[in-house]
Structure P
Amino acid sequence: MAELKVGDMAPEFTATTQDGSTISLSDLKGKRTVLYFYPKDNTSGCTLEAKSLRDGKEELAHRGYRIVGVSPDSERSHQNFCDKHSLNFTLIADTDHSVCEAFGVWAEKSMYGRKYMGVKRTTFLLDEECRVTHIFDKVKTATHFEQIINELDK
């Protein structure tokens, strides 16, 4: 998939959530969505990002947004992540990377000289029709909620 840009429609997908239910793009229509992609449950940066969004959920809801997270972790991993950190939003278990690939965030990464495929931490804000309104590709994990609010207030 080509890289998504502001104004593009979000790509179709169907996946499973942390509680085993199915979710698809059509389920997101009718309400604004913070759709955030992160590499791995229970790692330091991903935990900071999730907690920031958890703590800002009420303000985002006040502005008409729901939060949905996506990573390649399993349903069980997501359940444990939610329980451990009192996360109060949906997490998608994208174990086959199909959602990440559709959104263009499954990419080659490098750590200590080793190349591997992984999730490029990215957040998409979608309007009620699932059109991309904002893209955050330089996510500040510890203050991601504030980063989103600051952009919305511009």
Structure Q
Amino acid sequence: MSKKPKSTDKSISNRRARFDYELGEDLVVGVVLTGPEVRAARDGHVQLKGSFVSVINNELLLNNASFSLRLNQKGETNARTVDTSPRKLLAHRKQIDDFIAKKKAGMTIVPTKLLTNGKHIKVVIALGKGKKHYDKRETIKRRDIDRDTRRILKR
């Protein structure tokens, strides 16, 4: 009998970012994590909802990303704590300078996906422009119309 290889193609996406922002150019960057944070990411205990990227001292920092870290305490099984501290993002200087220039022009940098493929943990960040309330309603209306047409075509 042959066993199927275990799939390591996990990714955690930020669906809310697609709803709140009109996303443009994206970039895959590395992220500096500790051991328990890597374990939480590989187990899928990360939430990107509400997270954003800030620029401090010409460095990109991932803020407000929730990593649910496992506590190794005797007698407690699966005890976890949530850590939302800022984490440094790793990219080439030219890419960072490009994103900083566009951020100064009024764009927002949001994380859209956390990739745990292979050896390294990566974050996909994208430039976004905030949607107005009427744009969000239009997105909901378009999604409902598409769902109805798919339902009709299926019959």
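Values in this text are rule-based calculations from the coordinates and carry no lab data. All values derive from a computational prediction rather than experimental measurement. Cβ atoms are built from the backbone, for glycine too; each structure is taken alone.
Which structure, out of P, Q, was distance in nm of label points 7 Å out along Cα→Cβ at positions 31 and 143 calculated from, if the result is 2.2? Show your work: numbers first, answer last.
Values: P: 2.9; Q: 2.2.
Of the structures listed, the value fits Q.
Given 40, 35, 32 as the derived value for Cα extents along the principal axes in Å, which of the supplied structures P, Q does it correspond to?
Numbers: P: 40, 35, 32; Q: 53, 51, 34.
The read-out was computed on structure P.
Among the shown structures P, Q, from which was the value 15.6, 53 of Rg and Dmax of the Cα atoms in Å, for residues 47-118 alone calculated? Value 15.6, 53 for Rg and Dmax of the Cα atoms in Å, for residues 47-118 alone corresponds to Q out of P, Q. Comparing FRET efficiency 1/(1 + (r/R0)^6) of positions 55 and 111 (r between Cβ atoms, R0 = 35 Å, to 0.05) across structures P, Q, the highest value is found for Q.
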